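Q: In the part that follows, the structures are each spelled out as structure tokens.
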Structure P
Amino acid sequence: MENLCGIPAEKLPFEFMGLCLQEPMALVTNMVIAIICLVIYSKMKLAETNFQKNWKMFFLFFGISTFFSGFGHMFFYYTGVYGKYPTWTLGLISAFYAGKAMISLNVINSKLYKVLIRFLYVKFIVFIALALSLQSFVFVMADATISYLFFCMGFGIYYWRKGLKSFKYTIYAVLFLIPSIFIFTLQLNPHLWFNKEDLSHVLMATTIIFFYFGVIRLNQIDLEQLISTRKLKYVNK
């Protein structure tokens, strides 16, 4: 069934002030994520290290991304896929900063850092070009998968094993995010008023909170000891 605007019923169409709107729950769940991100951003005003500064930028761009995402869903009748471009672009930028944050602790050697930072730039350019030119969210998902699985979870495990216990929260964050991939690909819709996107947004909100725990609970003393140990091993070589 469709409404007068021709929007499928599963999109929960409704009219307001003569406008053909849809997916009200997507607006609500996206706003929840946006508010969480921007509250966290405001709490990180005193970010001092590159690690904290990069995560702060992640929360900012991810929050703005989800803010636009809510309206991209609601006004899709008018904007079409072009209304998703700001969300996709900002989402790719936030993933870039998450990856950059994870390699900014001075624990890895400078050569590896340069390789990885270049990879992050190339990844961003390639995937944003593909996503916008081919108008496909698949490339945004591919970029997120690489950023969060390899950089956040991969380096999170590495740092945790090195004694930085706060990174267990970063790992938990990614574990909460992984089901979103299957929810989208398998089209798992629990309910008309709580579909695959709404469920994914709840998981994303949880992920954001755990990322924040991983940032604020990093023990600076343990980090400095790890860096000193690495430098000592390098000198002894």
Structure Q
Amino acid sequence: MKRFYKEAATAPYEGGHGIMLDGRPVRTPARALLAVPNIGMAKAIVAEWEQQGDDIDPTSMPMTGMANAALDTIMPDIAAFAASISAYGESDMLCYRADAPDTLVARQAEQWQPLLDWASTLYNVKFAVTQGILHVAQPDATLARLHDATAAHCPFTLAALAKLVPISGSLIIGLATVECAFPLAQLWQAAELDELWQAEQWGDDDEALARRAGRHADFTLAAEFAELAKD
């Protein structure tokens, strides 16, 4: 799509802030008003529209995309969307540990166990941890509380979780990210632990480096969006 506007700006809406292009409100793909909960998020979205060149590239507008998802996909049925995210808790990566070599076992315990301990304390749950890849069932009470914790978030935070959780393979890492429970670099390192380990053993190639850089960028942007949702 060719750029059809000269100026992007924010505008106050009832209960939030909208995005205006040459004085006209922006709408989502489902034709809802693109209204977000606070001025910080609105300014971040406006910046994406301002940075467009002669052609509009939706892939360069992740904040806009997550806001659209919150309004069009999540808000109509928050409970169902939260359930789809919390389902990752049934097979959270942090609960599946290596049985060898000892250095990998120790690294997983060092980086992953503090996250599980944090979630255990905050949500009053217990996790079943196993070695290997065979499925281990989590307690029903754990899954129920993780679902409730996920569903308690607003649609905009859920939009961020919808990126964070699949990228990391862990509901716990996603929840810890939106709760700002650990430094973001620590959470990303935990998410990439197995791949980084493999790279240390066998080396990296350009394709793997580019793939990891792309995931890191997406993870960071989703974390920024979650932070904006709190303002």
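Q: If semi-axes √(5λ) of the Cα gyration tensor in Å, for residues 116-211 alone computes to 26, 18, 12, which of P, Q did it come from?
A: Attributed to the structure labelled Q.
Q: Thinking of P, Q, which structure, once mean count of other Cβ atoms within 10 Å over residues 172-179 is computed, gives back 24.8?
A: That value comes from structure Q.
Q: Among the shown structures P, Q, from which was the value -17500 of helix-only ellipticity at 222 nm (-39500 (n - 2.57) for each DSSP H run of 4 or more, over all residues; to 500) calculated?
A: Going through each structure in turn, the value belongs to Q.
Q: A value of 0.50 was derived for FRET efficiency 1/(1 + (r/R0)^6) of positions 132 and 156 (r between Cβ atoms, R0 = 30 Å, to 0.05); which structure in P, Q was it taken from?
A: P
Q: Among the shown structures P, Q, from which was the value 75, 32, 32 of Cα extents along the principal axes in Å calculated?
A: Corresponding structure: P.
Values quoted throughout were computed directly from the atomic coordinates according to the rules given, and no laboratory measurement underlies them. What you see is a predicted model, and the numbers here were worked out from it, not measured in a lab. Cβ atoms are built from the backbone, for glycine too; each structure is taken alone.
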